[in-house]
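Structures follow.
Every read-out reported here was derived from the displayed coordinates using simple, explicitly stated rules and does not represent laboratory data. No experiment lies behind these values; they were computed from the predicted model shown. Cβ atoms are built from the backbone, for glycine too; each structure is taken alone.
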Structure 1
Amino acid sequence: MKRLQTKLPIKTLGDLSESEFDENSYLINDDTLIRRARHAVFENQRTLKAKDALVNNNLEEFGKLINASHISLHYDFEVTGKELDTLAETAWRQPGVIGARMTGAGFGGCAIAIVDRDQVDAFKKNVGEVYEKEIGHPAEFYIAEISDGPKEIE
């Protein structure tokens, strides 16, 4: 089998930019594998952009990237399912939500939503009601607080 030549040096998916992936995705020649690889490349780029957004205190952009991640997990990686989509999509419509997406292993696992502190009770009520109506059993909510991150212990 003859290998197709590209303009790119050999790279891992994590090394590719979005445009490099788009320009060369035809080399994969399988729609499902293209979507899976697209998710990996674009998710890596979203992570880099998310870091920049946080460093620049741009929570609005950070939230958009979180939402885009969930959408990619749904359409490109196909690991979300009705339960996770219901949680994320309902969260997006709530006041005070910066962003939401599935987290963990997928296929019915957990979702995370970044919510303004003063909107948490309304968020739990509203999302919980929609989830129970759509899924047939109650959702569980865990409130996490952000700490100052890892540091060296002296």
Structure 2
Amino acid sequence: MRHKLFIAEHRGGLLKKEHHRQLVLWAYQCAEHVLPLLKGDVDERLEHALQVAKDWVKGKATTGDAMKASRAAHAAARNYADPVSTAVARAIGQAVATVHMADHCMGSALYALKALQLAGKPIEKERAWQNKQLEKLPNDMAELVLATMAVKGTILLR
């Protein structure tokens, strides 16, 4: 069951539009931060997904646009043979999916960490950077993101 802080107010939850935008932006930043790990050319579906996330934050894209872009990004992820590139692509897919379901933001951050881990790089510095970006959110929301990521991270980051 989703926490009410991740459910939009218009759907009966507690998530304000501005906070939703901040979560999307945070997820976008987490994915974009590991984009240099992608081996080879960046699939245009990934570039499009990142653009849709940015556009949604500015009010220039719809939730439907984001859902389509997320599915396309995850399809692109399946086309990469390299597991690092797959994790980066999944981080992007989760970032744009945050538009539809706010708690997908954590998937973006965790897949970004997974990409670093698979690349043989330490994740502590990246995790600290991600946490620093959360300071723009209300304390209760940032704490919920961190607590939920701690649980989900033990599964994904094995």
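A compact table of results
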item	result
Structure from which -22000 was derived, helix-only ellipticity at 222 nm (-39500 (n - 2.57) for each DSSP H run of 4 or more, over all residues; to 500), options 1, 2	2
Highest-scoring label, criterion being percent of Cα pairs over 29 Å apart, among 1, 2	1
Identity of the structure behind 1.9 (criterion: distance in nm of label points 7 Å out along Cα→Cβ at positions 63 and 87, calculated), options 1, 2	1
Read-out relative contact order in percent (Cα under 8 Å, 6 or more apart), computed value 24, structure in 1, 2	2
Source structure (of 1, 2) for distance in nm of label points 7 Å out along Cα→Cβ at positions 103 and 127, computed value 1.0	1
